[in-house]
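Structures are listed in the sections that come next.
Read the figures in this text as sums done on the coordinates, not as results from a lab. Just so it is clear, the model here is predicted, and its values are computed rather than measured. Cβ atoms are built from the backbone, for glycine too; each structure is taken alone.
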Structure P
Amino acid sequence: MARPRNGGSNSLDRDRTAGDVLQRVRRYVDRILQGPSLRADELHAQSEEQAAAGRLSDALESQTEAVALSREVVADDPDCEATLAETLVNLAVRQAAVGQHEEAVRSSLEAEVILRRLAPDDQQSARSLPTVLANLGIQQLHLDRLEQALASSQEAVDLYRALCGTNLHGFRRELARSLNTLAACQARLGQKREARESMLEALALHRELAEDGSPASMVDLATSLANLSGQEEKLGLPQEALRSAEASVDLFRTLADQFPDESFTGFGIGLVNLGIAQGSLGRHQDAFETAAEAVALQRALVARDRNGYLADLAQSLHDAAAIQMAAGHPAEAVASAREAVATYEELAAASPAPFADKLAAARDRLRDAANRAGLAP
């Protein structure tokens, strides 16, 4: 069959192909003319947009390229190291978002080294250093490097305190969040009362910040209350734990009603802690219903972002199994414990260090639940 000489589909295909090639060439020329510094800025902005849209792998790829270009800039002009540190900080955030916590720690440590060197003579670097340390503490905590996480978080708190001394309203939120991380480290290391003191200080700051009425401030306050409830339960203060959890859940319910399309990570934690507190006070049926709600909420979050919420689902299932056993629902307890084990096995396969102990505890709970129910684990 003869090819159409004019106006046929092949001609249109050639036009499209030529147009695509021309567009690619234009983009390439634009990159050359921009230089690596402007291109790195463009990639960082692109990474932010991709992350906001939930395209986490694409966001990581863009930020990784931005770091590579920033290294080129520093090779030509060492005075641009602060920009490299900033891109490394953002890279660590992207790496952590997809579960690459080891890589995130390495990126944060590299940024920390640069900022420590620059901080004495550069005010912006001095202000960026506690941010790096705060993120590093979270990443180290995730990897179960508790002593390192404690040191990073404590220094971040100390630096933010100093910054609040010169600009109170500019750093209260950062200080409060760093105090919550510090509290988590203290709790994991058995420093229970110190952890509660840190949480109470963070709570006071979040209470002040929530006066602005913004959703972000309200979420921080609700999450802070949820964390405080968990710590009060560990200190043997069930009434206080119940009140803190109820306040957290009430606030999260209000936020969920106002913003039905949003996901609130701390909501599930608040529900779990509420269920535990209810069980501690003998309200086992209430605890049973609350635990079921917590698991359902975490399942919905996992459906939206599996990497981001799978660990929270595993913990909710683990806690639900204990609540279900205490409430006299052995079959449900076994089912929850089995799923918790399977979920922790998946998490430990990808990242053994942070989940090995939790997997062992989940297996112990499954054996206990199965023995009580007269079932095989």
Structure Q
Amino acid sequence: MCRTESVSRKRQRRDLAEDDTPTRCLVTLVGSDWSASNAKKMAMRRDNVFVDCEVSVGGKSFAAHRLVLSAESDFFKAAFTSPMSEAATAHVTLHEVTPSIFDHLLDWMYTGTTDIAESALPDLLAASCRLQVDGVPAAIEECLIARLDASSALSSWKMGEELELPDLRDAAKEVALTCLPDLVASADFASISAACLEELLSSEQLRVADESVVYGALKTWHSQQMTSWDRRQQMTDEDLGKLLRCVRWTLLTAATMQEVNEDPMVTGHPEGFRIVALAFQAPFFKLPTPQVRSASPLRFADLRQGMSVRLLDDLAYIEAQCNSIVEGASKKAGWSLTKERATPSLAGKTVTIEAVNVESQGAKASFGGGVFVYPHTVLHRP
């Protein structure tokens, strides 16, 4: 491939004066196949051709070229140019990195690509950040974000914070806010930090069927901390107090509040009862009181004829809920072709309930010229 650039007349005159050869343009040549060149460099490394450094990882030694490692990694550049023993001996010993992971990093540094098991991506990400290998963190971050779900949200959130990858952290949090029950059932939930849990439970964007899900999640996490000596030592009364304030106590049912009155998590905390009592006093004294979370659906018991509600803007979730028998219902709200066509233009819009439908635990209203029933799980306050 060839790229041509014009040269100024002044430059042309200068060139003519120097060698009497007319120079009218600059020609840039660009190779069309770098993969072959990269493969040759990799072969030279594996055959120990012109290698001039050694990296020891977990008892295994890797021969390589200082030029390549320094060009692709700021860590190695510093190691080979600083007044340290690594520069003099051309030998670097790495800790907290496994030989297999470093082998993948070498593949990347020499060829710009590597094939790795999905389960090993977090380890490769951590190693590439530590060794400051160009391009790897961004490539893995993009890959992890594309694969985020309830099973990986918490670990990815933690990883994003520890490695200072804000895009991964924010994407993981966004997923976590939509699937709290699944998070509670995951193996990672017990190890979530108090600060991370507070950020999750206090969010207006937390999507839960009702506030009892939030209380249940906190109760489960607290129980998990109490059954582990290490985690129990890390949890302070201040941490738990902040978490107790995340629960919107006035939204719990009378039956759940009876459970709260006997809950050691509340009764055993120095300010437990006070936190709950103040939550119930706020409406009485006309103080600002947290309402139903804006991202959480209304309870069926909250629905009333003539009430204004807003349809959720997640089309896939709406369809799934209409095709499911939601808790307390005896039948599905249903999903027809007409409903499928009308719903995209209704998502996020506010309508008035014409009738409450007990069988589907939803509401009937006129939507775009048609009358449809949607379950309460996709209806929110305006």
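See the values below:
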{"read-out": "Per FRET efficiency 1/(1 + (r/R0)^6) of positions 256 and 328 (r between Cβ atoms, R0 = 25 Å, to 0.05), the highest-valued of structures P, Q", "value": "Q"}
{"read-out": "With log10 I(q)/I(0) by the Debye sum over Cα atoms at q = 0.09, 0.13, 0.17 Å⁻¹, for residues 224-343 alone derived as -0.43, -0.78, -1.01, matching label from P, Q", "value": "Q"}
{"read-out": "Identity of the structure behind -29500 (criterion: helix-only ellipticity at 222 nm (-39500 (n - 2.57) for each DSSP H run of 4 or more, over all residues; to 500), calculated), options P, Q", "value": "P"}
{"read-out": "Given 12.7, 39 for Rg and Dmax of the Cα atoms in Å, for residues 72-119 alone, calculated: source structure among P, Q", "value": "Q"}
{"read-out": "Test item: distance in nm of label points 7 Å out along Cα→Cβ at positions 88 and 320 calculated as 6.1, pick one of P, Q", "value": "Q"}
